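Listed below are the structures to be examined.
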Structure P
Amino acid sequence: MQPLPLWQRAASYAAFKHRHQTRKDGRTPYIAHPFRVAMTVRDVFDCADPQALAAALLHDVIEDTTTDYDDIADLFGEGVAEIVSAVTKAMHLPERAREAEYDARLARAPWQARLIKLADAYDNLSDAHTSPPGTLSADHMGRTIERAERAIAIAAAAEHPALARAVRAVQELVASLSGR
């Protein structure tokens, strides 16, 4: 019997770790978000890189569960752990410092981390756009667009074909949502 592919092991692990969590609406299982982020990496951004797909599925486990870097490294390898760590915010810092540190770390991270951040932004924009009318404020949508534009700026500075495709896709979504 062949071992399971990296993405499939990551999907199972992420589903287990996020099993009791829901999205902000209080109803949608949280795991829907990492799955959509991975599908965005693969289907919208046309990237089948195994580490990118696994890290996309795991991108919130360090930030939102009891999982740490070593857990990811032991189960999925140092490369995946480095990518997941790069997209994990340092929640112990005050918000302004946290965001600046996060952007600087993403700018130094492997291309897969920037790709996942773009996919995360794409999914959050899509989620905000498809929320029932009246459930999200204009301020929330504005912050979601601002975060997407920061992700675009960080990713656009790097040269990689998958990043170029992803930047275009997120730019097009931002433009359609903001009426540009």
Structure Q
Amino acid sequence: MGDEMDRGPLRDLSYGLYIVTSKDGKRLNGQIVNTVIQVTSEPPRLAVIINKKNLTHEFIKKSKVFGVTVLEESVPMTFLGPFGFKSGREVDKFSKVKFKEGATGCPLVVEHALSVLEAEVVDEIDVGSHTIFIGDAVNSEVIKSGRPLTYQFYHEVLKGSSPKNAPTYIKEK
């Protein structure tokens, strides 16, 4: 199968779009992801899937904590850009964004947010190019009600694309 497989149907899978954050001492970073799932209810556990090349991966691996922002559907593309298409190695993604420090010390983006959650990593699974980080939820807050941003809305309405490190990236032919 490999490269010959039609990857288009992978976009038919249902996803949300989130900002996942972490820290390394006083350094903060975050990125857009399409994979945040609740894996258990007792205890409440979350899983996030992060590309090993990303700075956020390095920070989660070191700090063993991550934050999640559930984005609202009305988020502007200009807001998503730094978190989806820029590296925290080159830009301060938090310099122009409203956020607060969570219980774990993770930055929690509250601008264009419906809710925020934080987790402490209890396990990780190497899946090749990415790592699945599994964490116990230790803090959560509803910011406001609204419609969560989905990957389908991002592609079809906002006309967004997938960055190269995204698991759903499809190389143009």
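Every number in this text was worked out from the coordinates using simple rules, so none of it is lab data. Note that the coordinates shown come from a computational prediction; the quantities given were computed from them, not determined experimentally. Cβ atoms are built from the backbone, for glycine too; each structure is taken alone.
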Legend entry - Among P, Q, which structure scores highest (criterion: distance in nm of label points 7 Å out along Cα→Cβ at positions 55 and 79): Q
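When mean projected area of the Cα convex hull in nm², for residues 63-102 alone is calculated, the result is 2.9; to which of the structures P, Q does this value belong? Don't jump to the answer; show the numbers that get you there.
On the way: P: 2.9; Q: 3.7.
Computed on structure P.
For which of the structures P, Q does the calculation of FRET efficiency 1/(1 + (r/R0)^6) of positions 71 and 111 (r between Cβ atoms, R0 = 25 Å, to 0.05) return 0.60?
Working: P: 0.60; Q: 1.00.
Working through the options, I get structure P.
Looking at structures P, Q, which one was relative contact order in percent (Cα under 8 Å, 6 or more apart) calculated from, given that it came out as 20?
Details: P: 20; Q: 27.
Matching structure: P.
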Legend entry - Answer label among P, Q for the case where log10 I(q)/I(0) by the Debye sum over Cα atoms at q = 0.16, 0.21, 0.23, 0.29 Å⁻¹, for residues 47-118 alone, calculated from the coordinates, equals -0.59, -1.07, -1.29, -1.58: Q
Legend entry - For -3500 (helix-only ellipticity at 222 nm (-39500 (n - 2.57) for each DSSP H run of 4 or more, over all residues; to 500), calculated) the corresponding structure among P, Q: Q
